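Each structure below appears as structure tokens.
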Structure P
Amino acid sequence: MARERNLDLIQVTERVTPSVCKIGDYGKYLYSLQKKERGAKTKAGEIKGVRISFAISTHDLETKARQAQKFLGKGYKIRLELILRGREKAHGDFAKEKINQFLEILNKLVPLKIEGELRREPRGFTMIISRA
């Protein structure tokens with residue numbers, strides 16, 4: 001039947017005896033599989049941003065951590081940003097302490113996996129976090 005229609009016989013699954021096949025264009029079938037894989041990757045890799053400031057209080061850090069916990073629960077990755085302005089840029093050690101404090105609070109709520117290490121950028125520090 002496939003030869004009569006100038007199409008291919010495509011095996012859908014190998015797990016069943018007898019195997020399941022369908023008649024169709026093999027190139028289109030491969031393209032649709034690749035498209036499904038690409039779509040699945042983009043949804044899993046979406047990133048939400050959480051910004052903390054240099055002079056953020058402990059309570060505000062806890063609030064931001066709870067918001068980050070919601071994002072991680074939905075499967076998003078988080079880009080943690082600490083923006084430094086003016087003379088704050090000279091106090092990089094204090095800024096790193098704030099980030100570590102945030103990570104400790106968040107780690108108590110959700111197990112974390114650090115995707116991208118802490119990086120110094122012209123405007124401050126950034127890192128990418130996901131759920132372990």
Structure Q
Amino acid sequence: MSYKELFGEFWQQVKESVEEERFAKLTMAKTIGKPNLRNVFLRPIYAEDGFRVVVKLRYRSRDTEDKEDEMSLEEALEVVKKYLQTPFLSVLLFTTTKDVTFKINKKGAGSIVENVPTFSYVREADTGSD
């Protein structure tokens with residue numbers, strides 16, 4: 001199965017975790033080579049007016065400032081898809097009930113692995129203000 005088809009199944013688990021308020025974090029990791037973009041993180045904002053995520057792009061170079069944007073889950077999907085396979089080969093979904101890892105191998109095939117949860121709870125409704 002191509003990684004794109006399997007990624008759709010993975011993203012369905014992301015959406016379900018949001019709907020069930022189990023979403024804790026999503027991280028893109030394991031790059032090809034050493035690109036300047038080191039990580040992509042999605043963190044939840046459970047607010048009264050709906051669910052949003054903070055998308056953070058973390059860079060290796062100190063000359064490149066990290067970027068953070070608040071957006072909908074659908075908008076975040078486009079960011080994740082943009083960096084999938086080039087340069088990131090894995091996406092880790094952390095929920096309060098399980099961790100789910102999506103991986104792409106050298107041949108372009110995808111796989112999904114589930115593990116025990118890293119996070120046991122998500123903070124109370126976060127309004128996004130400090």
Structure R
Amino acid sequence: MRARDEWIGWNETARKTHLQRVISNSRFLILPWVRIRYLASHVLSQAARRLVPDWESHYGLSPWLLETLVDPACFSGTCYRAANWIEVGVTTGRGRQDRHHRRHGAQPKSVWLYPLRGDVRKRLCQAG
């Protein structure tokens with residue numbers, strides 16, 4: 001994703017080396033009838049805190065960055081903003097299943113990132 005890669009400052013070598021350090025949060029939903037103040041941002045921050053030791057234990061690799069996509073036609077990303085995620089741009093809208101680039105601009109999503117380390121950009125840009 002261009003917006004993420006530009007925020008990081010990746011070249012192709014560093015990207016190939018460290019892409020496995022970026023974890024995608026593909027689903028997050030709190031049902032609309034649940035009305036607990038600050039619940040979404042609290043859950044996101046707790047999950048991020050718990051993710052690092054769990055991921056290291058299970059996969060033997062330390063994650064450095066979380067990413068997620070938000071459909072701006074449906075959602076504004078308020079809970080991510082409240083949990084200190086960073087909105088870095090938008091996708092082209094083609095989706096990962098579009099291997100032949102036929103859906104450009106179909107449904108662009110907002111790209112949100114959450115650094116799990118203070119020096120995440122420096123680490124991600126180091127080549128092998």
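Annotations
- At a computed -13500 (helix-only ellipticity at 222 nm (-39500 (n - 2.57) for each DSSP H run of 4 or more, over all residues; to 500)), which of P, Q, R: P
- Structure (P, Q, R) behind the derived value 2.1 of distance in nm of label points 7 Å out along Cα→Cβ at positions 6 and 86: Q
- Relative contact order in percent (Cα under 8 Å, 6 or more apart) - structure with the largest value, from P, Q, R: R
- For the structures shown (P, Q, R), distance in nm of label points 7 Å out along Cα→Cβ at positions 14 and 110 is largest in P.
FYI, it's all coordinate maths here, none of it is from the lab. No experiment lies behind these values; they were computed from the predicted model shown. Cβ atoms are built from the backbone, for glycine too; each structure is taken alone.
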